[in-house]
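Alright, structures below, take your time with them.
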Structure P
Amino acid sequence: MKVFIYILIVIALGLAGYNITLLDFENLLEGNSKTALIGICACLCVIVLMLILLVSKKIEQKSKSIKR
């Protein structure tokens, strides 16, 4: 599970990097730039959620080891 989460984080970083190349800084909210901006936000959300999942898994493992 941990490897899968890291793979998803790397994929999200790659997609965010690709979307950054599509941005037109002159017109951020028009055309392809708007789509790229939405894609960057979505990738950042995925990264944050995966990091939260990793932390929750670590907490779960520690709480199981304390109970035993």
Structure Q
Amino acid sequence: MIELFFVTCLINEPQRCTEHRLLFEERNGLQTCMLQSQNELARWVQAHPNDQVKSWKCSQADETDTAI
């Protein structure tokens, strides 16, 4: 599995940040994550208007993680 790991912070309290992980099936590996991640992040920000994405990356997921 490939994961999109991202950190969001509250707009009004930028020191309050939270880590998030979204799992992708490993069809085309990291390339799929890189291509789809911006759409996923935009959808997430739209659903959470008080947060902003501080950073994100695609990487190999831990074997104990499960897909959502």
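Suppose mean count of other Cβ atoms within 10 Å over residues 2-9 works out to 19.0; of P, Q, which structure was it derived from?
The read-out comes from structure Q.
Name the one structure among P, Q that relative contact order in percent (Cα under 8 Å, 6 or more apart) of 49 was derived from.
It traces back to Q.
Upon calculation of Rg and Dmax of the Cα atoms in Å from the atomic coordinates, which of the structures P, Q produces 16.8, 59?
P
Given that helix-only ellipticity at 222 nm (-39500 (n - 2.57) for each DSSP H run of 4 or more, over all residues; to 500), derived from a single structure, equals -30000, which label among P, Q identifies that structure?
P
No lab work stands behind these numbers, since they all come straight from the coordinates. Keep in mind the model is a prediction, meaning the values are calculated, not measured. Cβ atoms are built from the backbone, for glycine too; each structure is taken alone.
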